[in-house]
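Structures for review follow.
Coordinate-derived values only; no laboratory data. Predicted, not measured: the structure shown is a model, and the values here were computed from it. Cβ atoms are built from the backbone, for glycine too; each structure is taken alone.
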Structure P
Amino acid sequence: MTTESYEVIALRYASRMATRSAVFLNYHLYDEPDGPIQMDYYVWVIRSSERTIVVDTGYSELGGRNRNRGHIIHPVELLKQFGTDPADVDTLVITHAHYDHIGNLEAFPRARVLITEAERDFWRGPTAGRLLLHHSCEDSELATLEQIDRAGRLQAFSGRAEIAPGISAIEVGGHTHGQCILTVPTSDGLVLLASDAAHYYEEIDDDKPFVVAEDLDKMYRGFDLIRSLIRNDNAVLLPGHDPDVMHRHRPLDGPLAEHGIIIGRHPEEAS
């Protein structure tokens, strides 16, 4: 069976400064000083000569304003500048339902939206409104996700699903109840798009959980899975918020060089 070869593009639409003690869970347990740490925000595009898939939708004006966070460039506009008009996208993967990952769903009116069943169902459940869980969400954006489900465009999966030839979505939980990761074959090797299963390379390198952990046991198990994919499949890790992503990979051409990187090439480009 022939598997398509894809490009994976990370598009950086926002950035802010935080502190290490505000980013890593129970930072006081580590024998190291506090200090600043940059947090970047991305949306991702997976494409081949046959298809284009968008992964997550970034945060909206509303989500940013409610947290005093702006955009370098709005993610919808950034996607358009890259040549991917959200209005034309037919497959959208949502790794989890936090505000910075589902903020612009209305810009994708045609898309089939994939999300884990556990993630969808959790935000309908009895504890979804509790402060320590709900602070990372916007009610109106969760309502949009529900509208997409009622319209028949939401496809929920459990465990593992092939969302396109060769591309797997894997439920890991941890950061949220149904957080998922993706594996994508490219000419540069298997890409592991971790989203917020690993915000930073440091989480995997040093076993440091992120401060927002719905299930710490699952977060650690997710770390173990990520490490095994790196070790056994030589997977290239793309964490969800690490600014070093922009320095480890080939920048996009032209004016978008400062906004994104690309891994892999279309077969016709590689020949």
Structure Q
Amino acid sequence: MTADATKAKGAELLRLHRDETLLTVVNVWDVVTAKVVASTDGTTALATASHSIAASFGYEDGENIPLDLMLEQVGRIVASTDLPVTADLEGGYGNAPETIRRAIGLGVVGANIEDQLKPLSEAARQVEDVMKVAEEEGVDFVLNARTDAFALNRDGDPAENLANAIERGRAYLDAGAPVVFVPAVLSEEQILALVDAFGPQRLTTIGIPGNPPRDWQQAHGVARTSYGPLSLNVALTALRELVEEVHRGGGTPADLRILA
């Protein structure tokens, strides 16, 4: 992919986040899933899922898959579509700025980077360094700066988790991140507090059961909802159900669609 093409896709991905229409991205993990999602009406961008890519190669989540293999798979996905692609790159594999530089070289124009509850000054500096790399590469890079304030403290006090997410998210926005990702089951009141703290079109949520409906989130200034490894588990559920039906003496469903 040419530098001009990458730059154009970066600008488009940023525009999609800034638009008042909620950006929804159903995460993919290989070329065939990327093609199916990209060819479905309404899809305007693709997002990879690190958990799903790792699982497809037999690795546990948590940066256990080698970075080279992760980036190779992400690069295949980018090459398979004309849509902008944002990649889940976990915590950055020990050197988030350099990992992002390599990803941009593949045509990636956005990424999730986890803060893993590092000291706030360190996490904010990482965001600043990532955005500096994007500036050097000449790309409007959509860093979806993830805070694990809820994800790594699920048994903690919800009010404290919310306050921590707000403090961290504001720091990441100040460091240059366009949006902040708060993966958790969030109440309407918590989402309203996050949008009020960050501003409209600055919050990303995850599409897990229990979160407010898509239309409600759109009406209240959420920028994006992504689905992480849920899409993989939807696919695996369908596969398991097929196997169970075959073992019962049945076969493929009558409403099967040939997509690959």
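Using Rg and Dmax of the Cα atoms in Å, for residues 178-225 alone as the calculated read-out, with 9.1, 26 as its value, let me know the right label among P, Q.
Numbers: P: 11.4, 35; Q: 9.1, 26.
Computed on structure Q.
For structures P, Q, which has the highest computed value of distance in nm of label points 7 Å out along Cα→Cβ at positions 154 and 202?
Values: P: 3.5; Q: 2.9.
Between P, Q, the highest calculated value is found for P.
For which of P, Q does helix-only ellipticity at 222 nm (-39500 (n - 2.57) for each DSSP H run of 4 or more, over all residues; to 500), calculated from the coordinates, equal -15000?
On the way: P: -6500; Q: -15000.
Among P, Q, the structure yielding -15000 for helix-only ellipticity at 222 nm (-39500 (n - 2.57) for each DSSP H run of 4 or more, over all residues; to 500) is Q.
Let me ask another. Looking just at mean count of other Cβ atoms within 10 Å over residues 82-89, which of the labels P, Q belongs to the structure with the highest value? Walk me through the numbers before you get to the answer.
Working: P: 15.4; Q: 23.9.
The structure with the largest value is Q.
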